Structure formats: C-alpha cells, structure tokens
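Values quoted throughout were computed directly from the atomic coordinates according to the rules given, and no laboratory measurement underlies them. For clarity, every value in this text was computed on a predicted model and none was experimentally measured. Cβ atoms are built from the backbone, for glycine too; each structure is taken alone.
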Structure 1
Amino acid sequence: MSPNNIDAILASNTQERTRQLCLREEDQWFERKAIEVSPKMLARTLIAFANAEGGTVIVGVKDRKIQDLRRFTKKINELRMTPGTQYCIPPIDCEVTEVVTSSQGGESRFVLAFSVIPSGQVHHGTDDSCYLRRGDRSLRLSSDDVRRLEYDRGARQFEAETVRDLTVDDLPQKNIAPFLEATGATRGKTHLLRSRSLCDKDGRINNAAYLLFADSPLVLLPGAYVRVCRFQGNERLTGQSQNIVFDQRTDLPIPQAIEQAVQWIEEVIPRRRALGQDGKFAEMSVIPKSVWLEGLVNAVIHRAYDLIGDGIRIEIFDNRIEISNPGSFRDRRLAAKAPLEIARYAINPRIARTCCDLGYAQELGEGIKRMFSQMKEAGLSDPEYRQEPMHVILTLRYQPRLKGVEEGLSRSSKAVMAALQALGGSGGTGDIAQFALLTRPTTRAALKDLKDLGIVSWQGKSVRDPRATWHLK
C-alpha cells in the first residue's frame, strides 16, 4: 500500500481502517481533527489542500482514538458546511462522507472524511487569509506568495482539462495496473482515478491521466516527451562540426518515459572508477545517480505541459549534465540566487501525487535540498539553476568543489570557479564565460570578486591584453 494512499485505507476492513486512521502519520495529503474543531480552523486545512495537491481530512479522532460522534449532530451539520461560501471563497470541491470505524471496545462508530480535490483557483478564508499545504502543515501565505500562486493557475488548469471524449476505458489496462497495485486499490480503476482527480464522475479523463497512462501522449500533446542527448566535448556544435553522438526521445506515458530516459542516461553518461559502499571498486557515473534522477523526475513533475512546443531535454556533455524543462519557477528571483529557498509548490498536483504513489518521487518539497546535499557529499560543486524566458535549466557539473572557499560566494562566482577547474585551473575571460554559461560582464565582475578574495590571480601585459589569463591559486 502506498504510504500516501488514504483511499486504500478507507476501502480496507473496519479494524484495519480504524487502526490506520488513528495511527497513520499526517503528511502532505492527510490530517486528523477532533470533532471539537471549529469550522474556521477546519476551513484552513481544506483551503491548504485545495491550493496544493488535494487531500483528506478525517474529523472524529482525538489523541489517536475514535470519538463517539453520535451526540454531535449539530456540530457535524456545521462542519459539513465548511467547504461552502460561509467559510471558503470560492467554495471548495470537497466530498464529505461518513466512514464506519470502531471504538477500542469494538463498538461501531464513524468519522467524517473531507476529501478535497486540487483546485484550479486560489481559495481564501472569509477573512481573506490564504493557506497552502506543505508537508504536514497548512501554512498561511504572504500577499506575494498568493500573487505568485495566482500566476500559476493557468498551467495548473491545463492538467485538469478534459481530453476530448476520452474515458477511463480508453486507457490501456497494462498502463494502469501498476498504479492499482502500488496504491492497493480494490474498487477498480475508475474509482481510483476519480479519487485522484484524474477523471470526472462520468469517467472522462483529463490531461493528467492522458499523460500518465495513454500509450502515446504525443498524439495529442506533441511536446510531452523526454529527449536524451550526448555531446562529445563541452559545448554544443552545429553544421559540419556537429558533435552529437546520441539522440533519443520518448513517446511513452510519464512512468515509462522516466524509466526509458534513465536507461538511456546510464548508457551514455561519463563514468569513473570509484570505491562503492560495498568496499569494492566499480564503474559509476560521475554525477551520483540519485542526483540526476531527482533532476529528471522533478522536470517531469513540474514542467508546464501547456507549453507544447518543446519537451524535457537531458543534454550530457563531457563536463556537465543539463536538464531543461518548459516552465518557470514560482519566484524567478530565487531560481539562480537562492534555489534552496524556493517554496514547495506543484504546478501539476495530480501528476505529482501519482508519481509519489508509483515511487518515482518522495513526499515533495525536499528534492532540491537532497540534490545539494548529495552533490556536497560526493565532493562536487553545487547544482546550478537558471531561469530562461520559457525554460528552467538545471546544470550538474562534474568538477569537485573547492572546500572551504565556496561558502558565501555568489552563484556566478561559483560558476566561474567551476569553469576554471574544467579548464585545468586557468583560462581567458571568454573561455571562462563560455564554460560558466555567463555573460562576459558578469564573468568579469565575478573574477574581480574572486581576485579580491585571493582565490584567483590575473596574468597579462596590460588591461587590454587579449592573451591575459586568470588562474586559480
């Protein structure tokens, strides 16, 4: 059973259901409340779920024990109204059901289950407060966060749009079977897809379901592919100098596309001989697999699928891996300067949660932090993000980090240091700018900062010497 599959829990027998509802840890998609909760406090959680990936709130559990709700008829009626306009603006798409459980003594009882569907709108409380689910917390958003959330609604709406006249029955069973198995679902594929907001009550599927389970999503969404390229050298050449030695792209649904891309990357990624965890030397990729796999999965989950003119590209060079996906960070200012401060937010909540169910992603929000931590553990320079007009690009360089001097440096200074390492410790301003993927003015400014810190030195006959070079000390 998937760790985040509340639907399988609700479908289990009464004894197991009761145990899970009392003991299961709260997370991105699940929270417990006692019957004493006020409608206003319940509304905060419902709003947070609706603004994120959806989720389920169970009301009637206190101190991990099932309460007797039979004497709370009036309160239950009040709580049932919580998703409406009296507490939530606009009202939330939420199904409220009574779920049979039992007391410690075996007496039949019930709890209320509020099942929230991820929304294409931004929801507020009647006091204009706005919340977003992050992990096991419902956090109040600042006005800037709310504004950025509103900007992202167009991309989020796309995954929820119905695909022509296609229904669940048009999706191959072989593609849905792993999802049924991973979630432990027992009530059939239509019920499962409906519970994950992948189809409507009539069984008509949306773009998210089509991308996840159709045999070839490219038929209707030509940009929904992952392309893996291997270049010989450190730059992309064209014409007679073209240096591409491997070029493949997927036409498979998202889960299989990830698997196919992983296989291709492992075939062509540069490798080195190193000591493994088992104490034996073995060939392994120069970038830890856990890092580039995280980058790949993040790209698949978070790309803007409404931008159909291009797909996800993994470009592998002799000195780096670049992962490019259509879309943008919610806060473009943090993309390059402070990626670790980027707030968790899934543009495609249905795709994100399904990938979690299938084991391709963990509870979301920690991916970038994990990549930074694992690159540091491997002794490699930090991952680099940059926001281009229509794409987010992640660069993973093969260069070892310079211990003790990288802390506190700007992103451009770190990129310049990595470029100098790739150039063997020295190079001209133009070469450094090219390797660092920076403009010349930005490169010169970074070099000056590094020189002031005593990290690099300059050698040349004059300020305008075209043969002047910079050297790592």
Structure 2
Amino acid sequence: MSLPIIFFAIMAASVGVALLARTGMRNSSMGEYLVGGRSFPPWLLYFLAVGEIYSIGTMIGLPSGIYAGGASYGIWFIGYILLAYPIGYFLAPLVWRAGVRYDAMTIPDVFGRHFGSRALEIVTAVAVLLALIPWGQYQFIGMQVVLGALGLPITPLQSVILAAAIAFIYLVVSGVRSPAFVSILKDTLMLVAIVVVGVAAVSQAGGVAQTFDPVEIPQSMVTLSGNPLVFTLTTIVFQSVTFYLGFSAAFVFTSRSEGGIKASTVWMPLYMLMYPFLFVASFYAIQTRPGLEDPNTIFMDAATDLLPDWLVGVVAAGAGLSGILVLAVTALSIGGVVTRNLVPGVRPAVQRRVSNAVVAVFLVAAAALTLSGSTIMLTILALTYFLLGQLVPGWIALMFFKRVQGWAVGVGIVAGIAASLILYRTEPDLGGINPGLLATLLNVALTFGLSALRPAEERIPMALWRRPRAGAAEAAAPMAD
C-alpha cells in the first residue's frame, strides 16, 4: 500500500503549496487572479512556463506515441519544442508587449482591442475555447492512466473527479499563483521520475544497445522515410510556431518585464535532457509489453515493472501533478475568456466568482468528454494544435503589419477552424503534410489576401510599439462592432 499512500501524500502537499502561494497576493482582482498582477519575476515565470510546456503528455503521451507509431512521433515531439524556444525568445516578448499595451489578460482582449473589433474578439474567444477543451481532455486521459497504475479500485469517473477537484482547489485558492508555485514541486518529481525509469530500463535490458535491439524492434519503428518523414518535418515547423502564439499568453502575461521572458526562455532547453530517458523507457516497453490495447499506459507499465512500489508512487505523483497543473492553467484561461470576452458587463466585484463557476463547468465538460471516449494522447494533442494554429496569422498581423483588416483576421480564423475540423475527422491522404499547417495556410491566404484588397487604416504593430516611459499601459484601443 506504500504506492497510493505516497501518491496521495504528494497530492496533499501540492495543495499545501497552493495555499502558501497566497502569500504576497496584493488583492483579489481579476488581474491578480488571471495574470498574477503582471508581477512574476523570471524564476517564477520559468517554472510556470516549463510547467505548461512539459505536461503529462511528456511522461505519458510521448511514450504512447512512440509505442503506437515509432520513432517519428518522438522526433517531431522533441523537434517542435526545441525549435519553439528560439522562436519564443523573439516573439514571446511581443506577446507580453501586446498584453501591456491593451491591458489584456486574454488573447481575445488583444485581438479585439488592437483591431478595434468586438466581433473579432468574440470569434477569437470561441476559437480559444474550441482549442482548449481537447487540451483539457488530454490532461484527463493522462490522469486516468496514472491513477489506474496505483492498483486501487478507482473507476474512470472517480479518477477524473479527483483531478478536477484538485485543479479547482488550486485556482480558488490563489488563481495563477497556485500553478506557478506547484510547478516547482511538479518539475522536481517529473525529472526524478523520468530519469529513474530510464536508468532502470537500461539496466534491466543490459545496456543502451540492448534497449534498441534490432532483433526485438521492427525496422519501421526506428526509421523515417516517405510520408512519416514529411509529417515529422511539417509538424515541427507548424507546432513550434503555434506553441508560443497559442499557449504562451497564459504564462507570458504574468511576467513583470520583456527581459524576464527572455531570461526564462534561455534556460528552458535544459529540460530536454530528460528525453533520452523517455526514449529508452519507451523502447524497453516495446520489447517487453508488445500488443498493448491502450498504448497510453506504457510508461506507467514500465515503471511498475522496474521499480519498487514506493518509487512508483513518486513517479505517479510526478505524472499526476503534470496533468493537474496544466489542467488548472487551462481552466483558468477558459474562465478568463468567458468572463472577460463572451459575457461583457460583469461587474469587477463578481468577475472572479463568475470565472470560478466557468472553471467548474469546463472541468465537468472536459471530464465528460474523456469518459465518453479515449484515444492515443498525441492525436488529441494534434487537434489542439490544429485549432490553436488558427490564432497564428492574427498574431503575425498585429506584431508586424500595419494595415490588416480585423474582419479579414476573423474570416481567416473561421475558415481555418472549419478546415481543421474537417481534416481531423476525414483524415485525407495529404502526402504526410500536417493538416493543421494546411488549414493555417488557408487562414493566412484569407487574412492577408482580403486585407490587400481593402487595406485598413494604419495601426502601430507590436514590433514597433514602445511602452511609454511613465510606466502606465497605453489606453486600450476603442472597441467597435
């Protein structure tokens, strides 16, 4: 019984950390709740950012993808994150700058105020909600796997209720500060868990060479050519750009400065040193547990095979916190979008209560979707990126272009989302090209093509805007329908 005891003890400790995160909160406003009052120093921003980047998909989703599809899954998963860092180093400060200029706490805040369009704000809000719902489901699927490894009579329903309850507690206690501080505990446990399982797998197999034994592992699992190669390359490009222009607002807006964002981004690639350990654990499982019905379980299966119960409890806690933390940040983002962008006119005094209610509804909805049907985690990740990718043309327009029409950005988003959903459902043969990339290119063509036909009045793009020396954020642009 040491395994579940350690797991639940660490979960309880994380709630204690969330309570401690209240220390230093200046007020209970929505700005403090959603973006920490834009006061996070580089070290805290760093932990919040890597907590969002290295979610439960790192520990559970990546091994399941390698098990189901071979090396191509691992290469694009690592490749897009690695390429995202230099892109983020240059673009994330512009995202922060937009947040300051328009006193924004959500992506729809930025889009609506920069382009002076309430309609675009609503379109962007709906796009964000559509993308984040499968992202929440992604975390719940991972939590089901983790709790299933504890050996307790926990049903899928009970597992998602537990995950949702802890995530909700984080947010009610101190908003975005809770995930930020809990991420320190989570990152420590996650790194320990991955390294321990990887080392144990190599030791059990008799060495690294034996872990990748060509006699035991089909050649197709370790080679890339044809359509899988095309998919890998196009996915790396598409998802690396989408990451910082889709997910990043949740943590970038919390920073106290542009310099803090750059300082935190420089050190993030160090976490990638854990990926070799995940690879060896995945290929160990391919050899020792062939023919699994649910590939999502292979990392926890490998941990259970290789480690004593108490250490499996630590591994499970690291994976569990990874999912709950990202689930909390996702729910917080959705609460902010609904409260600020879809339900205007909510009095500031009750905005936080309304946001908490929205968070609860989202957690229930994402849990219900998870229970109604599961799948390999990386396919859910793909859908999230297909949809978030439709924000990229709008971000590029407001960062670098002066005369893009707000209504053209909206048309591009709607068309891109429609194309994404159709391609996701029909799975046509595209020669290996990532469907999300094609949908985003359609979006780009409409956004900039329609704007070229009827250019807008000039607006200062984020790349040229500078914060007033007085330190006050520039007044938000006037809203229009």
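Taking distance in nm of label points 7 Å out along Cα→Cβ at positions 259 and 355 as the criterion, which structure among 1, 2 has the greatest value?
Structure 2 comes out on top.
Hey, distance in nm of label points 7 Å out along Cα→Cβ at positions 99 and 419 derived from one of 1, 2 reads 5.5; which structure?
Among 1, 2, the structure yielding 5.5 for distance in nm of label points 7 Å out along Cα→Cβ at positions 99 and 419 is 1.
Starting from the value 0.30: which structure in 1, 2 was FRET efficiency 1/(1 + (r/R0)^6) of positions 163 and 235 (r between Cβ atoms, R0 = 35 Å, to 0.05) calculated from?
Checking each candidate, the match is 1.
Starting from the value -10500: which structure in 1, 2 was helix-only ellipticity at 222 nm (-39500 (n - 2.57) for each DSSP H run of 4 or more, over all residues; to 500) calculated from?
Here the read-out was taken from 1.
For structures 1, 2, calculate relative contact order in percent (Cα under 8 Å, 6 or more apart) and state which one comes out highest.
Top value of relative contact order in percent (Cα under 8 Å, 6 or more apart), among 1, 2, belongs to structure 2.
With P(r) over Cα pairs in 10 Å bins from 0, in percent derived from the coordinates and found to be 4, 18, 25, 23, 16, 9, 4, 1, 0, 0, which of 1, 2 does the value describe?
Attributed to the structure labelled 1.
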